[in-house]
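What follows are several structures.
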Structure P
Amino acid sequence: MLTVTFLGTAGSLPTPERNPSAIIVNREVELVLFDCGEGTQRQMMRAKTGMMRLNNIFLSHLHADHILGIPGLMETLAFQGREQPLTIAGPIRTIELVEKFNSISCIARNFEIKTVDLEPGDVIQMKGFQIEALETHHSVPSLGFCFRENQRPGKFNREDAIALGIQPGPTFGKLQHGHSVEIDDRIVLPEQVMGAPRPGRKIVYSGDTRPCPTIELASRYADLLIHDGALAEDKADWARETKHSTAREAAQLAKLAKVRQLVLTHISSRYSEDTAPILENARSIFENTSIAYDLMKLDIKLHDDLKTTQ
């Protein structure tokens, strides 16, 4: 299972319909949170994502609409009796930020918060996947993130195994798990009956940014690109000035990167009543585009034909 839940999809200002930025990825038993705008813990409750399996928070940058949910989330976890450590990682000054939150918040908690200042290119290895920090271009130090699963074993070729004298049963399982087996004084190797390794799934989150070559490269053949799409094309000058992307620019990047799906987020409050201009701009370039809305969920499927840059 790999599910992405959009907890907050607003631009710089929240609206009655949109909470500030936060996206949570649920991979099997692991929760990973990207950005933590104010009220994120309540959005997690509404979306029923759970909290106690959250072990890592990645911050794209330290603007208020991406970080002010941290103290509230920590307080909620403390009330729920959390004991295991939690890691908060982000661009330069993330360590300082969390220290300041600790100094002004009266939270009695029994769990450790580990903090990490990341640089572009840093990779955090986790069980079955990794998170890579990506260089982005915003008005303050900022990062994007690439969530990439480890490669999966190739497909098991049942016919080849039987032709080699292997009978269906536990021996099949040994070969599928990478173990050699002995049959009639012969050694059969896993690669004799297994296809080429298959790529895992890939999700890229741009954070707030202008279109970047680093995001395009990381997004090549991604299952999902979540990109800043704050503005329609008639506000292109404003997007350049504030270091955001228009929906059209995000779609152009998605097309170049050959992603499977583009979801636009960080939607400006000027489109509270009508997001059609954004969607039309993007779909004129890249058809498989959606605009994120609060509590929207996407299940990311496995694809054996997925190309990869790994």
Structure Q
Amino acid sequence: MSVQFSSADNKPLGIILMLAGALTLVITDVAGKWVVQNYHVAQLNFVRGIFATLILAPIVLREGGLSSLRTARPAAHFARSIVLVAIAYAWFFSLKFMPLADAGAIILCAPLFITALSAVALKEHVGPWRWGAVVVGFGGMLFIIQPGTDLFQPIAILPALGALGYAIYMVSNRAMRMTESVSAITLYPQIAVCAVSAAIAPFVWTPMTWSAFALMVLTGVAAGVGHLLLTYAFRLAPSSVLAPLDYTGLIWSVVFGYFVFGDWPVFVTWIGMALIVSAGLFMVFRETRAAAEPNQPAA
């Protein structure tokens, strides 16, 4: 029996898919963190990229085949692809050395970066309340990174750069959505991750056990399935309902980090997490309120 998805409102199913998507993406991170303890990130990204591309490839068929990949903006796709490659490497390098929950909390600053970049790059109005939330969220990130203290680890800069890169990637999605197909926007960066990793992997390749290969495949499949679950979720329920549920991923990061890797966040990290999540939820509230009052600019 197959499950049919439509664009009709179905909040309960949308919530279930959103929660499942958040969990699935954390599973990607758990498997990836386990793998990079013994294998190079390029080897992981090569295998992961292949299977993520295979999961996402049906989008091309749905949009009409290879013709949907035609573009008049190759330079923009090239730049976006470089950004995604940088994200893929920064993120998994950081997971090799950082607790899962710490890195996961920092990457959740991406919506804050998106707000700031939208104001600068897309000239969208961002009021003082949302700018305040951005400042609070970035303060939370500093609590976790702790620059200028003896506890500062330079590796913590990588997930912060990953959050910034993800924000650039998503803002560019919005800037290109009117002229480019979903296939082109989605697939070109994945192909780039595969291509770059294929060039590096032969020089760092380590013979894999079957269990390691299975975990690498899991990272790709889970990443592709996770993004598809989120896509369907947002078709079925409003973003104001679903966006806060994205933060459940942080709960799973803490749980998996403790039971799989034996990591438990220190007190100052909990403060940083609380500030980041509070800032993110406040921004969701303000945007929801602005959407309900279309004649008023988002504050």
Structure R
Amino acid sequence: MNIYEAVKRMQDYIEDHWDEEITLADLANVSYYSPWYSYRLFVKLLNMTPSTYIRRLRLSKSALKLRDNQVKIIDVAFESGYSSVDGYQRAFNKEFGINPYEYSRNPIPICLFLPFKVYKRKEKKKMEKVKNIFITLVTKPQRKVIIKRGIKAQHYFEYCGEVGCDVFGILKSIKSISGEPVCMWLPPQYIKESTSTYVQGVEVNLDYDGAIPDGFDVIELPEATFLMFQGEPFEEEDYSEAIDEVWKATAKYTPEVIGYAWDYDNPKIQLEPIGERGYIELWPVKKVRK
């Protein structure tokens, strides 16, 4: 039996039942191993105990609720599994460095816990059939983007090696006009000396006046049109193949057939690879003048 699949099943169970009581017996039941061995596998592959994982996930979900809704602290505390407001406030403050009441009134950027699903990385395989790539024309408004620059990074793994993998958790805590953070390949005019082409950021309104996390920059982007390339849904462990399929499509595609040309003055955008929706990139285009 695959131990990676066992831990992934436990993660899936926690995600589906995070607002309920979760016991080690529940996790053992979905992992198909004994409670003792399930616990060991969880700690081995995720470097934290199930209880720590559940606590951090609940606190992060509660933070988003406080950010986006008019809710009572006591209701959020009980939903998050705490028997008292005091206990919830202490845990929230320890996790994020701010009291939940203060955060609900002024949602500053915090580092949310965004667990990665474990899986055993596969060797690259030859695709058995041609995958469909869906192309849609979309427009983004003039906006600001709060970004964290790297040093020399050209892609995600280089970027994580330079700045760490917690940046996305901070960006996720900032309410985005597009619903999620973005990764970008910046054109030369937006790149500071000795910084990376590849950055992560979050798009906000032009009048955004909230806090900017330490070490982050703000750039302003004009209204722009993009071709959104979206692949088919994929298994999470097959993300590399899913990205390759989209990259093959973008390499072959000629926007002139629909009256556009590539726009090299705006950034290319990469969204988080999520299996159930397919891999997505947005490439900027501009109307061809006749």
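Which of P, Q, R yields -25000 for helix-only ellipticity at 222 nm (-39500 (n - 2.57) for each DSSP H run of 4 or more, over all residues; to 500), as computed? Present the calculation step by step, with values, prior to reporting the outcome.
On the way: P: -6500; Q: -25000; R: -11000.
Checking each candidate, the match is Q.
When distance in nm of label points 7 Å out along Cα→Cβ at positions 112 and 168 is computed for each of P, Q, R, the one that comes out at 1.9 is Q. The greatest value of Kirkwood radius over Cα pairs in Å, for residues 16-199 alone among structures P, Q, R is that of R. 2.6 is what came out when distance in nm of label points 7 Å out along Cα→Cβ at positions 32 and 176 was calculated for one structure; which of P, Q, R is it? Only one of P, Q, R returns 2.6 for distance in nm of label points 7 Å out along Cα→Cβ at positions 32 and 176, namely P.
Any read-out appearing in this document is the output of simple, stated calculations on the displayed coordinates, not a laboratory observation. The model shown is predicted, which means the values in this text are computed figures rather than measured ones. Cβ atoms are built from the backbone, for glycine too; each structure is taken alone.
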